[in-house]
Structure P
Amino acid sequence: MSLVFNPPPRRILVRGVNWLGDAVMTTPALLRLRERFPDTHITLLCPEKLRELWFHHPAVDETISFAAGENIFSVAKKLRTERFDLAVVLPNSLRSALEVFLAGIPQRVGYARLWRNIFLTQVVASRIGGVKMRKRSKSEIRRLVIRSQSSAGGTPALPLSSHQTNEYLHLAAALGANPEPLAPQLAVTTEEIESAKGKFELGNISQPIFGLNPGAEYGPAKRWPVEKFIAAAQEIQQRTNCVWLIFGGKSDVELATRIAGEIRHPASSIQHLNLAGKTSLRELMAMLKLCRVLLTNDTGPMHIAAALGTPVVVPFGSTSPALTGPGLPGDARHRLLKSDAPCSPCFLRECPIDFRCMNDLSVERVAVAVLNPLP
């Protein structure tokens with residue numbers, strides 16, 4: 001049953017999630033909220049590191065951000081002065097519910113979770129058909145591998161409705177919003193793209209521009225081996241004469257520098273561009289928008305690229321494309337590659353056995369997938 005509003009709320013606060021990829025996956029729910037409340041002022045509360053993500057977004061009128069380490073009472077004080085009518089709490093944490101409670105927001109809606117229900121005025125039951133990400137134990141992984149040696153088949157495929165975007169849409173539906181799936185959507189302006197091209201001296205390039213994103217914050221189990229990234233990039237460059245933009249955060253500088261050095265052909269005048277640690281979030285978005293296709297691990301930039309309309313090719317190992325894949329589930333523009341490893345997805349940071357889920361994905365298979373979306 002959805003809440004009935006008469007009159008509609010004048011000011012809604014949406015407490016956003018804390019991680020980049022998850023934030024992109026909340027955009028369908030935000031767009032449905034905008035449809036439901038077209039004349040309501042919607043403010044998004046988010047970590048400072050994600051504030052730029054929401055610039056120019058059609059579902060968000062304003063952002064309020066908080067710094068890393070900022071305490072709950074400071075955040076609540078910021079909110080209290082804004083006089084919100086309704087808070088929609090997207091994270092499942094105790095803290096996020098307590099923030100809006102301490103801010104005195106009269107209506108507070110979020111998922112029912114242990115220890116926090118008392119701070120919400122309406123708790124929403126978990127979605128029927130929802131699938132939780134559960135880490136496999138080392139003993140379970142070994143059992144699955146042994147069993148696969150004597151029988152066919154791996155982990156059963158999950159339906160498209162399992163995707164994490166549907167969890168946020170279900171919460172929006174409790175407010176009367178349309179629960180039907182939408183593609184995640186972000187916005188970047190022509191001026192931002194031109195500014196980024198000027199800063200990184202891309203104005204005169206005539207070759208196709210491809211993106212490469214070889215890092216992943218969560219851990220090495222999400223990363224296709226660097227040697228395979230290098231070999232695939234070399235193969236694709238030879239076939240297309242492309243320029244590679246190499247993306248990454250500050251922790252990826254060494255990795256990106258190595259790749260940039262090894263994919264450069266000594267007989268070629270093409271200069272690939274290493275952007276690791278050099279872009280703001282808005283500049284990252286602008287440069288991802290420029291790419292004809294992005295070859296990437298399962299990361300935040302993967303979600304950003306897809307939400308900007310850039311096709312992505314993603315080797316999946318420890319995580320599940322059915323749960324957290326890029327874009328609208330089933331979108332044929334994206335190539336989401338998995339091996340037949342029986343222990344995948346395990347959702348672990350590091351592989352406890354032989355990393356077969358990623359090692360089984362060949363350079364040729366990935367290179368063909370990158371070239372496939374091209375016109």
Structure Q
Amino acid sequence: MPMTILSLSPTHFRNLTTGQINFSSGFNIVVGENGSGKTSLLEAIYMLTSGRSFRTRKSETIIYRDESGVSGNETFLFGRLGHFDDSRSITEVGVSRSKIDNGLIKIDGQKVNSASQLASLCPITVIEPDNLSLLSGAPQQRRKFVDWGVFHVEPSFSKLWKDYSTALKQRNAVLKSVSSSNLSANNNPLDIWDEQLSLYANRIDGLRFRFFEVLKESFEELLTMLLPEQKIALNYRRGWGSDEDLAQVLKKNRNTDLTRSFTSVGAHRMDVRISINNKAAIDVLSRGQLKLVTVALYLAQVRTLYLTTGKTSVVMVDDVSAELDTANTARVFSTLDELGSQIICTTLDLDQTTKSIKTTRDIKVFHVEQGNIKEDKTSI
């Protein structure tokens with residue numbers, strides 16, 4: 001059974017001024033005006049469980065700054081992960097970020113050097129307005145989306161991807177340092193890296209494709225519930241021809257790669273095409289429909305993780321009342337409830353959100369005002 005978030009204590013994190021926050025294993029509704037700190041709370045939770053922000057790569061922007069511009073040099077998050085019905089499972093996590101260094105991650109008091117070790121403890125998914133970039137953004141967005149699932153399903157993926165990235169870096173270095181006229185047919189330094197890339201890429205592709213097949217089926221089922229009038233096609237593109245051997249393609253593309261000074265095919269070029277009648281969905285659907293497509297994709301991600309491993313994901317929904325109408329919010333919450341996900345959602349409209357929840361599990365409401373978060377024990 002995967003871990004959930006039991007508590008969080010933020011220090012000098014954006015505008016949050018609260019002490020320890022204790023969460024429900026079921027639904028957690030965070031209510032407040034725009035700019036009150038609702039999204040900052042979700043960001044802090046995400047950083048606690050992954051070691052990074054989903055809003056920025058700049059550590060200095062998350063460290064508290066008062067009205068005069070004075071700020072500290074470090075932000076610190078302390079939290080407890082575990083199972084609500086088993087005190088023996090509790091894991092204490094500490095994450096710090098500093099203006100002067102890369103910060104620190106500790107698990108049960110022990111320093112860890114890899115954020116992936118932290119991320120593996122508690123799968124977490126964020127449904128928020130910027131998710132539309134999954135449809136409109138660069139292929140890297142869709143690779144990250146698929147690889148999130150593969151990472152949590154297959155323990156070997158993280159090392160495989162690291163090894164692949166190292167081989168890719170080495171091949172690109174060779175491409176930048178030589179010309180085609182300097183390469184010998186009998187002793188070509190690209191040969192070894194073509195072989196290494198092909199080896200790792202085939203393994204990565206196999207893991208990705210197995211996850212994608214389940215994801216695609218789940219997506220189609222969920223889309224029928226959220227957007228029944230549309231037939232959206234998901235097509236997996238592995239980064240080189242589906243019927244071609246990568247080692248041969250790399251060899252065939254050498255002159256092109258030498259001209260460009262980078263490797264043009266491989267697992268780092270994987271993409272997922274999301275289309276309607278062979279046209280990109282982003283060019284066909286309304287903004288409201290696109291929101292439902294992205295929600296269906298992230299719900300499919302959570303469901304696929306559950307179907308393939310039995311793991312549930314903590315799901316955070318930012319500004320749920322703006323993203324979805326009441327009927328679709330109810331459908332989303334029902335799906336997540338069936339999977340046993342811990343849900344943390346922010347909203348401007350408490351009444352609308354609570355009407356969308358039909359559950360026997362515990363519900364907690366938190367009010368946020370100027371960064372201060374208080375549990376409301378009388379609302380539900």
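Things to note:
- In terms of distance in nm of label points 7 Å out along Cα→Cβ at positions 166 and 302, the structure with the greatest value among P, Q is Q.
- Structure with the greatest value (metric distance in nm of label points 7 Å out along Cα→Cβ at positions 190 and 358, set P, Q): Q
- Which entry (P, Q) yields the derived value 18 for relative contact order in percent (Cα under 8 Å, 6 or more apart): P
- Here FRET efficiency 1/(1 + (r/R0)^6) of positions 54 and 174 (r between Cβ atoms, R0 = 30 Å, to 0.05) is compared for structures P, Q. The highest value is that of P.
- helix-only ellipticity at 222 nm (-39500 (n - 2.57) for each DSSP H run of 4 or more, over all residues; to 500) from the coordinates reads -13000; which among P, Q: Q
- Looking across P, Q, the calculation of Kirkwood radius over Cα pairs in Å that yields 22.0 traces back to P.
Bear in mind that the values in this text are calculations on the coordinates, not laboratory data. None of these values were measured; they are calculated from a predicted model. Cβ atoms are built from the backbone, for glycine too; each structure is taken alone.
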